[in-house]
Every structure is written in C-alpha cells, then in structure tokens.
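Each structure below appears as structure tokens.
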Structure P
Amino acid sequence: MRVYSEVLSRWVTVPDEPKKIVSLAPAITETLFMIGLGDSVVGVSRYCSKPPEARSKPKVGAYLDVNLKLLKLLDPDLVLVTTGAQRTIYSSLEAAKVRYFPIPLPVSVYGVIDLVITTSMVVGRVDEGRELAEKINEELHSIKTPWAKMRAYYEVDLGGPVTIGAHTFVDHALRFINLENIMHDIKSSYVTPNYDLVAERDPDVIIVESGSEVKPDLRLVLKRFEAAGLTHINAVRRNRVVLLEHNTLSHYGPSLPKSLRRVAEAVAITLGKGV
C-alpha cells in the first residue's frame, strides 16, 4: 500500500502487513508490541526498553546512528523512525536503499495518541491502533490528584540538565496531573535551565528525571541546586523534590498514562497525601 508522508512530502510504498520491522524509536517500538506486532520486530535501537521484551531484540543502532551492515543482514520489510534529530539518519537509509517511514514527534499528549494511530496505519493494524489510542485517552482523563493546581519545575539529565518549554508533550502531560510548568511561556522545546528564572518563579514542586539507567541521587540533586543558589526556594525548603527514574516522563510512548500515574503517586508521597 501507499501512505503519504508529510515529513518526506511524498508517497511511500509500504507492505500491507510487514513481517520484519526495525524500529529505531522507543515509543514506536512500544506501540508495535502493544498492537500485537512484537514478533514482527526484528531489530530496535539501544534505547528501546519498553516493554521488557524489546530488550532482547537485536540492537541496530542508537538514536542518531544505525548499523547498516546489521540492518542489511536483518533484511527488514520496513524501518520505522521518527523526526527531529533522527532526520540525520534518513540519508543513510536512503543510500542503503532501505524502505523507511518517519513518524512525527509529538508536541502534546494528543500527539502521543496520534503517533500510535499513525504507526498502526503504516503497519496495517488500524483497528488495533485506534483501540489502543482510545484506551490511552480514557486512562489519561481518569487520573485524579488530591491537590489543586500547583506550579512545577521539570528537569531531565540529557548529558547535562535540560528543562522544557511549551513545545513539548511533557509540558502538556503535566497538566493532566494538575501541574503547570513554570517555563510554559518559553516558546521552545528543550532548553538549558535558567536557575535565576527558576528562583524567581519559585515552583511548588520540582521534578527531576534521570537521563540514564542510573537511579537519581537526591543528595547530588540538592547539591547541584545549592550550587545554583536554589536552596531558598519553596520546593527545596519544603522537601518537595521528586526524583524519577529514566524513561518515566521523557518517554512518549503509549505507556504515558501509567507513567503519569507514577509521577502523581510520587508527588502525593512528597506532599504527604494519597492518590
């Protein structure tokens, strides 16, 4: 079948039901497993860890590179990639004459749902994808929190601390658990933190996510905040610093509702409340 790619501005011919799929984006990999195509996934990126079964698949590359020799050996019917920084590998895939299709990065929670639907369309599983999308939507809107809206500062370690502006799905996702990103007025996606601005806006709660498999260490986080002059702000003074493991909020796959519930539970514990 032919599917039009807005990213490539052209029609792409893909198998009606691909039997051998390589996914180089964690969210796409998780989607494929959740719509029943786990057995058809023959290769993934090193960062594809959800569901756990994905870890056992051959590693074809990282996020920004691909092992073309291994890719050729796997001989996939279709390679699924995303946009943004991953655009840099398109030329390599084209040069290797590999059939690929890019799924757009989400900039909102509804973009996560659209990623699920688009992926399912490209691999010939429309009904399964729409069913999963409806389930995600229902789960997102069923999350309840025992607090009124609070102001939150989110930070993730991506080789150094990074925070989020308005153009991210994380900014939108936080609203589903009554948290408003204090950097929402920044018309960008991921930016280097301005700690003077964090101090000025004085968040009610701080959320710090690890960028690796190493669990976050509260002592190290507080030490860094101390060096940045943030010891006097409300969230630090009241011990309202929530630590998240890797791939909790930064993962934009269909497990997002479960991740948000875990975040809500962690915030509730920090506040001394129950969810």
Structure Q
Amino acid sequence: MEGSPAARSLVLDLLSTLRGGFMPVSALVAAGGLFDLRENSVRVAVARLLASGQVERDERGRYRLGAGAEPIDRRVRSWSRPDERMRDWDGSWVAVHTAALPRGRRRAQRQRARAQRLLGFQALRPGLQLRPDNLRGGVAGLRDELHALGLEAGALVFRMDALDAAEDARARGLWDVVALCQGYARSLRDLEASERQLPRLDEGQAMVESFLVGGRVIRQLVLDPLLPDAIVPGADRRALVEALRRYDQLGRQCWAAFLDRHGARGARTPVDSRMPDGAGRLGIH
C-alpha cells in the first residue's frame, strides 16, 4: 500500500468530488485523520490553497475547488471515457516545439513537462515532442489543452506528417508498449483483489483502501497516452476502464456515509491523485 498523501493533495482530492457545493473544514480534518494527518496540517494546507486560488470559500467558511484547479480536475475526470476522446488515426502527429523558449525558468519548465506528460507527448528530438494525432479536437484542441495545463504561449504546436520510414518507425517506438500492457493487467488484478477485500474492512479502512487503490489506477489512466491501436492494442485498456467504473461504485459506497454526516455528498469517489514519481499532485505546480 502506498504511503499517505500530503495534506495539500488530500484537500484537493476531496474537494474534487463535489457536485458544485461546498465541503466544511470539519470533513477535511476528519478525512485527514484517516491518513494520520494532523488537524493543523490540514488547516494550513487549506489556507495556502485558498491564497493560491486552488480553492474557494463561501460565506459559511466551507470550501470547494477554485478556478486555478479546474484544468487539471477536468483532465482527471476524463479517465472514465477515453474512447470518447479518441478518433481514427491517419498516421500524422501533433508536435510541440519548445527549443526556442527561454531557459532557466524552472517553474515554467515543470508546468510544460507536466502538460506534455498529461497529454501523452514524448520527445523525438531535444525540444521537439510529439504524439499521434488521434484525439478528438485535433491540433487546435490539443493546443488549447496544453496551454490550459501550463504550456507557455511561445511554444509551437502543429501537425506533422510525411516523416520518412525510419523517423516514423522511431516515433512509433517512443512509448513502452510492453510496460503499458503489463500495467493494464497488473492494475486489473489489483482492482479485483481490492474489490474482494473491501467488504471485510471497517468504514475507515475501506475509505482509505478505495482512495489509494482507485486513485492509483485513475492516475494511470489519466496519464495513459491513449495511443491508437496501430501502436498499442486498446482492448486491455478498455477492460481496465470498465473494471474501474465498477470499483468506483464500490468506492462511492465506502465514502457515502462519511460524506453524508458532513453534509458533503460527493459526485465521485475521493481518490488519490498524486503523481507516481512523487512530484506532487497531478495539478500542483
């Protein structure tokens, strides 16, 4: 089992479940206790997120996600409908050229790398990243999403095709297909094992289990490059998505009573959205 999330990450993950309402700080503190987070740590995290625009507060002192968290939250919510985001691939690519951007701006570089990773780009050359042009919205849609996720305005985003055979083969080999397929199978086994385990746990244990296990698989799907079948057969990914949809229903049941007690019934199961490399939550730069 993974370690506990940081207070900042947990607060954002909990607030991302809301149907447009607000969550009292008492719910955030109580949930933090399940992960051995001190009340003061949760309150400090809330205050800092409020100052940064990641969360908003109503007149009663309750909280919800702020506008600053919306692009990433929208991306996280997309895990359950990957096929709706994809279209047939004609062999062309979407490329991002960043070699001419100013150097030395570490925050901008982190945001750029996060945006490209979230949308499945890989480097063909230094300063030139690409992915198959198989997502709905095409180049224009990806350009808008990249900028919303933090890519600098000076980056060039364009369609690229007519690569020679060697370069096209190199581009198709940028993704570790074996690792992707093994990851789908491993996560499917993890969900099935956790699904058997949840009925034997008490309320708090089941909440933690569903948060960590479901969250890890959601992170995997959010970071999935959604490659066309010509590069990675999509059947295993689709099977994992269906399994996670079933697991998500169980997770909602695990959290429902807690959220009801705090007047904050959520639209989705709270899940752990930390990046797998330890670099922070998907949306925190």
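Of structures P, Q, which gives 3.5 when distance in nm of label points 7 Å out along Cα→Cβ at positions 72 and 136 is computed from the coordinates? Going through each structure in turn, the value belongs to P. For which of the structures P, Q does the calculation of mean count of other Cβ atoms within 10 Å over residues 40-47 return 20.9? It was calculated from structure P.
Given that relative contact order in percent (Cα under 8 Å, 6 or more apart), derived from a single structure, equals 25, which label among P, Q identifies that structure? Walk me through the numbers before you get to the answer.
Values: P: 15; Q: 25.
This value belongs to structure Q.
Given that helix-only ellipticity at 222 nm (-39500 (n - 2.57) for each DSSP H run of 4 or more, over all residues; to 500), derived from a single structure, equals -16000, which label among P, Q identifies that structure? Clearly, the read-out refers to Q.
Read the figures in this text as sums done on the coordinates, not as results from a lab. Computed from a predicted structure; not experimentally measured. Cβ atoms are built from the backbone, for glycine too; each structure is taken alone.
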